[in-house]
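Novice: Alright, structures below, take your time with them.
What follows is calculated from the coordinates using simple rules that are stated; it is not laboratory data. All values derive from a computational prediction rather than experimental measurement. Cβ atoms are built from the backbone, for glycine too; each structure is taken alone.
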Structure I
């Protein structure tokens with residue numbers, strides 16, 4: 001059985017549409033777990049009423065962040081296979097069996113993500129694998145981000161990282177390699193977890209025979225100071241957690257001498273005082289916050 005875990009934060013409508021799409025198209029044995037991440041608008045209670053007994057709704061009393069909420073759902077899961085999926089995704093055909101079979105095909109595969117396309121541009125790819133672009137800059141490049149779908153992206157393959165919007169793993173892998181770290185709160189969790197899996201000898205894969213459609217994040221707006229804060233903080237935390245020796249020194253120096261001054265100057269020049277404050281706070285917390293949880 002597959003335990004499907006999704007996190008809701010003020011996304012009642014999207015969460016219902018996700019669950020309904022699985023009810024409509026998926027016949028592989030599964031359970032659905034919705035973790036309401038302390039939504040301030042009463043979503044948790046509304047979801048309990050709307051979803052009834054067919055879906056388990058867990059109401060957290062505080063916002064645990066992306067990884068924390070998913071880990072809360074995992075602790076309640078009963079399946080041997082675990083699918084973490086964003087609540088702003090829908091499916092239009094079965095996906096579970098394909099992903100399970102990919103994991104079963106090789107014991108070295110620790111996690112697999114499907115092809116992810118944009119819901120509002122269904123011919124356009126968001127994710128068809130990641131490749132590590134630059135270890136010093138702590139950046140990953142989408143293999144086919146914003147490209148039109150074509151046969152070039154129809155081959156399953158090993159990839160440098162899975163996508164946090166939709167990824168399947170197994171209970172066995174989580175027990176051996178550990179769950180996603182809760183150090184980040186938002187952003188970079190799946191990249192960190194991919195490296196965590198690799199360090200334990202597992203591979204991460206892209207499986208295009210399964211396709212999901214993503215509305216993009218509705219939880220935190222693009223361009224918002226909050227998003228800037230968490231991206232900045234998480235990027236530096238990622239360097240501190242995953243770069244060692246010379247690469248660590250080079251990565252930190254790159255952040256301190258290029259990224260941070262460049263962005264401060266950019267926001268000063270544009271007089272974006274709120275964004276400037278968010279960036280400075282994110283940089284400071286990224287450099288000083290605990291990285292070991």
Structure II
């Protein structure tokens with residue numbers, strides 16, 4: 001769940017590329033001459049001028065004999081659009097994550113039946129579906145509103161994962177756990193949005209803390225299962241540790257910055273590509289664990305009858 005947040009870096013801040021005099025001059029000339037027009041409702045004339053000037057400068061840079069770095073513009077690498085979509089591959093991989101959680105929701109409804117912790121699983125699925133819808137919209141078109149929507153639901157996804165960890169590992173009441181955790185998160189969001197400028201560092205600190213607690217709880221749970229293995233036979237006690245480690249490894253993609261391949265695929269899009277297989281494996285293990293819980297309780301009840 002922590003995977004969402006380290007990718008959410010503010011695009012409102014200026015970058016080296018959009019501060020270049022030649023870029024500023026190009027955009028000004030473009031607007032004065034009305035050279036570029038677009039019928040796409042997502043893009044204004046100013047947006048189109050910025051897009052065209054950005055790629056003109058990148059083309060010129062690549063043609064120079066002297067190797068110059070490719071710069072970011074308005075917090076983003078220069079990407080080619082596809083059918084008006086700002087970041088096609090990040091959009092595609094966000095949709096794949098959305099599908100992973102949609103199928104996870106289907107499996108929960110079909111497999112968990114009347115499981116006592118089913119509401120925590122459903123909450124996890126619904127919020128993650130909303131989070132990846134928000135991510136898809138954000139990568140289609142980055143605006144102040146789509147960025148904030150992405151931030152809010154990404155954080156909610158982390159807290160939904162923490163809620164599930166608490167109710168599964170510590171047997172906390174769903175109502176009390178969800179109310180406490182989302183009460184804290186809602187107050188955090190209200191505080192964040194009440195200011196004239198979002199404090200991204202503070203937001204990241206809160207969400208990363210929640211994500212780290214989530215990971216520590218699952219590591220603790222795996223170790224606990226191993227130490228108690230003589231009393232039971234959980235089919236996959238170490239899977240949570242493995243998934244936490246793979247999550248951390250995937251996170252390294254987000255911390256790696258490189259110029260997009262073919263102006264299309266960057267570290268952020270590859271990070272999104274790595275998360276949907278992890279989501280599939282998480283759902284598989286959660287359902288396997290829920291089945292084991294049911295069987296363990298049935299076995300314990302049968303032993304009581306035999307005694």
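Novice: Compute relative contact order in percent (Cα under 8 Å, 6 or more apart) for each of I, II and report the one that scores greatest.
Specialist: II
Novice: Hey, distance in nm of label points 7 Å out along Cα→Cβ at positions 166 and 238 derived from one of I, II reads 2.2; which structure?
Specialist: I
Novice: Once distance in nm of label points 7 Å out along Cα→Cβ at positions 46 and 86 is calculated for every structure in I, II, which label goes with the largest value?
Specialist: Comparing I, II by distance in nm of label points 7 Å out along Cα→Cβ at positions 46 and 86, the maximum is at I.
Novice: In addition: Work out which structure the value -0.64, -0.85, -0.96 belongs to, where log10 I(q)/I(0) by the Debye sum over Cα atoms at q = 0.10, 0.12, 0.13 Å⁻¹ was derived from one of I, II.
Specialist: II
Novice: Still on this structure, I have one more. Please compute distance in nm of label points 7 Å out along Cα→Cβ at positions 102 and 278 for structures I, II and give me the label with the greatest value.
Specialist: I
Novice: Compute volume of the Cα convex hull per residue in Å³, for residues 94-205 alone for each of I, II and report the one that scores greatest.
Specialist: I
Novice: Now, a different point. Suppose you compute mean count of other Cβ atoms within 10 Å over residues 150-157 for every structure in I, II: which one lands on 12.4?
Specialist: For mean count of other Cβ atoms within 10 Å over residues 150-157, the value 12.4 is produced by structure I.
Novice: If distance in nm of label points 7 Å out along Cα→Cβ at positions 22 and 182 is calculated from each of I, II, which structure is the one that comes out at 2.2?
Specialist: It must be structure I, since only it matches.
Novice: Taking -12000 as the value of helix-only ellipticity at 222 nm (-39500 (n - 2.57) for each DSSP H run of 4 or more, over all residues; to 500) derived from one of the structures shown (I, II), identify that structure.
Specialist: I
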